[in-house]
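Novice: Some structures are shown below for you to check.
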Structure P
């Protein structure tokens, strides 16, 4: 079981095209789930993305999501994907409290692990559209998947995993013929962020860093355009120049303990699973000498109990309200 949400791009395709054709044409298995988007004047719709443009001719009845958090936006529109990827190498649906009510008891097919897609399973899900917004999909994967169904790849103009949640949500709204409903969902989340900023004016302009330890001697720092950092920006926080420079253009930068100084900020947030990180840092003298540590301005957020770190990492129209409710009391004023 992997507790880390760090995105490692390993875009290996796990089935050959010949197997894909066999799965697409030879399966008689009946789908275990179904989903339909409302039909209407929204179709046909043309969507531009990283690899060109895709036309969706009619309201999709069966949706496969290959982006790590894409299922949330689809669920928010009342559509249950028939296929999803597993981000955590564990139960990938119905796990998170913000998504459980939308899934109900409906189980999608698991068609891949992060950016490694099982083409046979994707084809067996018989999708009308494949959505891959928060993903690291490669051009070769896009070309092959396009033989199964129309593919809506990553947004134009952003590095993989760094597109704003609003942009990705709006693309999904258009793909499913529900742009107005998605705009309303976004407006509702915007209002919640605005209320949090009003309630905590002291956060405006304060610096923040977010880090995670995945192996001894190194910590991971997340790009200012990573969803979890964007979440903090929407509360008024900003990244320090030293932190921004250290991370560079990488989505996740691995940095040795000798550079704990780049984490010096008004607030430091560690994403953790259990108490291991806290214990490691408590025993690390260079870390304890940081002002953010010695003045107890660091905060430990768990992926599991409760899953605040996961909600911030997803940063979707479903997970943001949950994360806001959880984190405000912990951040204080």
Structure Q
């Protein structure tokens, strides 16, 4: 039953979609190192954070943080704090089920203050936060105004569609607001270095086309464009999402993915097809019932990789694509890809 609830909630993220300058100088140490000089770098509050809806000033280092983006809690956890409030978009019980966050949450899960972009303002107000983060979200300007009356609120990165900003840009906004840019810089560099090592070990992946899909109903798949977290992860490994998929997704209502019926399966006939599903065996059987699917060259050549969202949570980690889910995704996904 719990798996079913997680699956139903994760589908929201699957079809929902998933960036900023140097911080001002400041009073409280961030606990990190300057990546250029290797010297300790301190952050002095107040700091100003620029985002989609303007500039937010945080007067003091925040201690009570509420996260309203679908995966915003991950960067707060990565930087050593636990959000006191968060969004419940997959209804997992207990909260913090995912392997990359379970130990970080421990026995202190957050208060649930809404689902996706539907926020419970009363619950948020009662928590008395000193910072509200909403990077991986569809927060409206009206919601931003209401939330800003409760606490300093940092919205989505500038210059990107909602749910379309790179994970680094979103994480940097949160780290800047928390006064932890140096620590985040180190974590981003470690991930960048690891991706670079993998690309060096697998030069044959460079430039190969990939389609990342979810067969969300019989006879149809969602194909994700390059800015979606799942596709972005594959691009970090060296693969490329065809521009045809990118353009079609941008013109769709969801923006991050295009829904394709069987007659357009030709768009996903790429060097590699990654199929994400809550039940890979059922997904495989369903797709194989389609003559069009069977006729794809990638299928004939066996260049298809079926990946579960959970048990193990590989697809979920790809969907989050955060500073703490990426290392887990690399450990779990790359060996599968090497064997395929």
Structure R
């Protein structure tokens, strides 16, 4: 007798392939698309009966998976049947039996660096490399008022949408003992030039607080970046800091040095930001930036979001992440 050939294994699929997720209808696929916007650790669980559940940003992966499985189990199939919930996606990989697929890892070493800083590919995001990626999104963390070490902190959730659209994500990490504003600006400019030399056709630099301030400083060199996303930019400490007296004047100097007529710039500020000494005066300065760059998107104290960390809120990601991507990529879009 002739031996029968074994059935071919199913092709591995990308974690980004929404329609490939089995057993789900339109509502489940829409919820999976929301899952893909979440920070890691993250896990998506589903059952052959059509139940599903997901969790993200829990203390660790085990807790995240347990939460996803528990939520899935609450939504049993029709008639109360539940054929068992299993993890479908874990972080960046599909782990469903027979359809497993994991992306290539990001480089393990910094792409550039020096005393006090490093440009680090973030392994919590999908990685393609300069020849394939749509571009590089460089994220600059803030400088904690208490001197805490922010190196390795995960970029804000809106960056996930850029990554899902094909942008590589790198962190501009700085040692808090050496992280002075002008020093960091110089490090960042050098790192961005090196990324361009490595083959990235488009480069975005984004950040929060002091990282956003450094991102705006990168506009003083024509052609250095294609876009800036500055979330709650600040460099002079919280309310009551002696530096508040010259915070607005120094922001004016930073913005008046902008010389990149090809850059698209998005800025977000928030009501009740203790690092913003004069919201109205700063708003006038940001509006004036339109004369120095290609396009400006200014999210000026949007309703329902408050405080220096407003850009990390889920509501900010849901409301503004898609239009930030559209704006930076030059597509028409509406920011509600």
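What follows draws every value from the coordinates through simple rules; no lab data is involved. All values derive from a computational prediction rather than experimental measurement. Cβ atoms are built from the backbone, for glycine too; each structure is taken alone.
Novice: Can you rank P, Q, R by mean count of other Cβ atoms within 10 Å over residues 170-177 and just name the one with the largest value? The partial results should precede the final answer.
Specialist: Values: P: 24.2; Q: 27.8; R: 20.4.
Ranking P, Q, R on mean count of other Cβ atoms within 10 Å over residues 170-177, first place is Q.
Novice: May I pose another question? Taking mean count of other Cβ atoms within 10 Å over residues 210-217 for each of P, Q, R, which is largest? Before the final figure, lay out the partial values.
Specialist: On the way: P: 16.6; Q: 23.6; R: 27.4.
By mean count of other Cβ atoms within 10 Å over residues 210-217, the leading structure of P, Q, R is R.
Novice: For structures P, Q, R, which has the highest computed value of distance in nm of label points 7 Å out along Cα→Cβ at positions 122 and 266? Let's see the in-between values first.
Specialist: Values: P: 4.3; Q: 5.6; R: 1.4.
Largest one: structure Q.
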